[in-house]
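**Q** Several structures are given next for inspection.
No value in this document is a laboratory result; all are computed from the given coordinates. Here the structure is a predicted model, which is why all the values come from computation and not from measurement. Cβ atoms are built from the backbone, for glycine too; each structure is taken alone.
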Structure I
Amino acid sequence: MGRQSRYQLFETAAGIAAIGWNRNGITGLRLPAPSEYEAERAILRRLPGAVRAEPPAEVRAVIDAAIRYFAGERVDFADVPIDMGEQNPFFAQVYDRVRQLGWGDTTTYGAIAQMLGAGPEYARDVGQAMAKNPIPLIVPCHRVTAAGGKIGGFSAPGGSMSKARMLELEGVATGTVEPPPAQQGFDF
């Protein structure tokens, strides 16, 4: 039962988000989606078999911090305990390194690869790790961008438009990001 996840939905200025946890820490986070249905569906894809429950105080504190983040308050998630389960060893190194990025700090996929002692050809692997990040915001993958000042991809609701809005909340100028016609970004 130690790894059995529980989850809770919560409302932010950007929409409905979801968080999952077990006794070891946060196991999943789904960034704000336009509806409760979408947020719940996304967290259950990440955490099949999770049950909806009232969060304990330490998880409630993370929820409150996420709500404040999407309201524009400077929040640090570096000390939040996480449980990412089994990970590809390179991905685990990427997540550990990305967790060290503070508010408004950005870097590139290639720079992360280089920091880990890998060549530039590993930039795509870093990008794959970011796309599979089960705990965005707490493992701040939105702070990792493509080379040449490009925003890069983002697998959360709203895609690169949401990534740009999160960076703008942190004071990072991103330029103009045009969303694909059918893609909705956070509404804040």
Structure II
Amino acid sequence: MSGPTRERPLRADTERTVRTILETAERVLSEDPSASLGQIAAAAGVARTTVHRRFVSREALLDALASHAFRQVEEAIDAGRPETAPPLVSLHQVTANVIQVKSGWRFAISQPQLRDPEAVAAHERIFAKGLMLLERALEAELLRPGTDLAWAQRVYHALIEQAILERAASDMDPDTLAAAVVDTLLHGVGPLKR
């Protein structure tokens, strides 16, 4: 099993400890991708045995980290109401929320291979929700008729990644970056047509 080693729901104090370990692992591994579980435990202020009791291996910790991060991204998307809010409003809010959340989970989200079934499922749901939002944008005529939505989704993700890099460099507000992403997605960077 790849996540925390218990099957039953975690107690509140245990849940806080796991969350602390995951948040610390994100920070430590962002600075040093080869950091050991012992280094993560020390930075989290917990005993190494505590980390080993919750995660049977470094890979299990990485899997739990990815699963946790993708759940956070999915919650951020859902908070933007992609199915019910007006498409332009939702597109902006989802973008701002995703920039905010992904900025805090860069290491976890950038893992080249997802092994944890929960992380894989969340990743697939995230892509499906993004595609659905672009379909709604197309129906609302925010995108040109005949737009290749798969291409639009890849461009949208690339724009979000650039916004996250900009935020890391300048600590720019997610709403400002979301406005730039949405404007670029919908209007490009060419001159406005009259």
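**Q** Here log10 I(q)/I(0) by the Debye sum over Cα atoms at q = 0.13 Å⁻¹ has been calculated and equals -0.74, so which of I, II was it run on?
**A** On the way: I: -0.64; II: -0.74.
Here the read-out was taken from II.
**Q** Follow-up. Looking just at mean count of other Cβ atoms within 10 Å over residues 15-22, which of the labels I, II belongs to the structure with the highest value?
**A** Largest value of mean count of other Cβ atoms within 10 Å over residues 15-22: I.
**Q** Identify the structure, out of I, II, from whose coordinates FRET efficiency 1/(1 + (r/R0)^6) of positions 31 and 87 (r between Cβ atoms, R0 = 30 Å, to 0.05) was calculated to give 0.95.
**A** Working: I: 0.95; II: 0.20.
Structure of origin is I.
**Q** Further question: Quick one: helix-only ellipticity at 222 nm (-39500 (n - 2.57) for each DSSP H run of 4 or more, over all residues; to 500) came out at -23500 when computed from one of I, II, so which one is it?
**A** The correct label is II.
**Q** Another question, if that's okay. With distance in nm of label points 7 Å out along Cα→Cβ at positions 23 and 79 as the yardstick, tell me which of I, II scores highest.
**A** Working: I: 2.4; II: 1.4.
Structure I comes out on top.
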